[in-house]
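Next up: some structures, all given as structure tokens.
Just so you know, all these numbers are worked out from the coordinates, no wet-lab data involved. Remember, it's a predicted structure, so these values are computed and weren't measured experimentally. Cβ atoms are built from the backbone, for glycine too; each structure is taken alone.
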Structure P
Amino acid sequence: MSNKEKIMGIDLGNTSCCVGVLNGIQVEIVSDNMGNSTIPFLIGKKIENNETIQYYLSSDLKNTAIYPRKIIGRSFKNLEVQKEIKYWPVKIIEDTLTGKPQYCINIEGKEKKYFPDDVYKLIIQKLKNQTEGYFLTKIKKAIIAIPTYFDNEQIECLKKVFEDIGINIIKIIYEPTAIAIAYRYNNDLNESNVLIFNFTKEICEITVMNIVENNYTILSSCYDLHLGGDDLTDALTSFLLNEFKKKFGFENEDFYDKNNIKLYNSLIRLRKQCEEIKIQLSHMIECDCNIIIK
């Protein structure tokens, strides 16, 4: 491998992260020792030891630090934050000193609190360790892709996260621009206007971009933060839950009350099932659903 300084390119997703590095003329996606090319936002039991943190998908949603980029750089009382966390299985509280949201995660029987910034630090440190181990060289620079809706405060929070772990961000690009760069890499274009449709777990975004040689200009962009894949799952969950409540006499029960462990756990199981149903309905006409209350 080349001894030229390596620069990480990081896609800061909403539920996971991925890192790629230009090695020669090819981009290599760096995988962990389990062969995973993405790192989910999961807090594991060995959270205090960055070298042995276990990042893997889990059914323990109450201990999963989901959607940190939806609340990073925002106050707990922010209306968007309150709207988002209402249905999250993980417990979110307000830090009395800063007014910022914190995740409450159970680690080996003890509750620990983490800011969204802390979650990003753990994930990015893991990505840095993976990349350095793969290329056998120190990583000091990165290029990151961020959502178009990020404001200055959120961007500054991310910069601080990278700075704290010794990485200098040399370029920040918006996700549609990253998509356009990837598109042009595989297509011989000198000048073109392209329409980029970005549909993720959290957002539906349409962007018109002008590409002239190596210059990328966003001409217009619109998005809906509540029209992503997870929103489809939530809508299906709400529909099936209401049907169940009407049919079996649970109209007065609040399944979203986190203090009612029995009903709330049933809701979590239903949502997980709805995620699977959504996937199945992409290639099937119908499928079954069961709600188990125990």
Structure Q
Amino acid sequence: MSPPTLFDSVGGLDGVTRLAHAWHQRVLADDVVSHAFSHGFHPEHTERLAAYWCEAWGGPALYTDRYGTEASVVRMHSGNGPHEEMDHRAIQCFAGALDDAGVSDPALRRVLLDYFTWATHVRMAAYPQDADAVPSDLALARWSWEGPVESTELRSDARCRLIAATPEEVFAAIRAPDRVARWWGPDGFTNTIHEFDFAPGGRWLLTMHGPDGKNYPNESRFIRIEPSRLVEIEHLSGHHFILRIELQAEPAGTRVHWRQTFDTQAHYNRIAGFVTSANEQNLERLALEVANSRHAPEAGLPRDG
């Protein structure tokens, strides 16, 4: 017989609602966290929060059935810059709310506090500068007694960048091996491309030359290609992952959605520090390559550098 879910252990919908109400009362009384609610809040905030936690903790899909998506929740918490002190106080309020709601089991308290800390510091803090950067396909993160229920989002680095160019122009920088060699990889890396068969199933062999003087052979294959819209790449050597690059046309240019997904969350967590900065730098280099191409006096002329 499987153990009860966190939702059941808290006391079902009634228990989760008591906890949501207790936390809401505490944050409104907190002189730091209350600033987040100073412009008002939804009259059903407690019910919506309870529905969200119910779904996250193994209960029914009340939030996504009635109120919204994970992306909409994360967007509400994004674009306001970092607020570490507020986050710390919100976690303290949650710990106090566990007392107020009568959650006394030490193991249950620990896993719920782990969840809330992760949600505060990781999930809701991932896009501090731009709410529009939140991917629309985020799945609601679920938690169990063992911690996060592994999903694509929990083993991926996902980010996006708006580039002032058409999808066709961005795609051109992705499909041409000579151009890929200029922008691929983190800052300081250069590339030698040995094979680049840009077609589904096609092989891609390159050597990345690091700023440390070391060479890093890489082997990948192209999984899926939709011109000016989507490229999926499977990295086969070393760290195994799938890279998905999606191009979305907008009035101001092309929003590039970049998602690197590893086989397990443990694998991703081991290298997350490097991956997050490397992907941000890679997107910046892609944007620069596209900008340089657009500003070139004539196509085909050699460029400085």
* If Cα Rg over 2.2 N^0.38 Å, for residues 103-278 alone is computed and equals 1.37, the structure in P, Q -> P
* To do: Output the label of whichever structure in P, Q has the greatest value of mean count of other Cβ atoms within 10 Å over residues 23-30.
  => Q
* To do: Compute distance in nm of label points 7 Å out along Cα→Cβ at positions 79 and 167 for each of P, Q and report the one that scores greatest.
  => P
* Name the one structure among P, Q that percent of Cα pairs over 34 Å apart of 34 was derived from. => Q
* Asked: With mean projected area of the Cα convex hull in nm², for residues 7-94 alone computed per structure, which member of P, Q shows the largest figure?
  -> P
* helix-only ellipticity at 222 nm (-39500 (n - 2.57) for each DSSP H run of 4 or more, over all residues; to 500) derived as -12500 - corresponding label from P, Q -> Q
* Asked: For structures P, Q, which has the highest computed value of mean count of other Cβ atoms within 10 Å over residues 199-206?
  -> P
* Structure fact -> Structures P, Q compared on relative contact order in percent (Cα under 8 Å, 6 or more apart): the greatest is Q
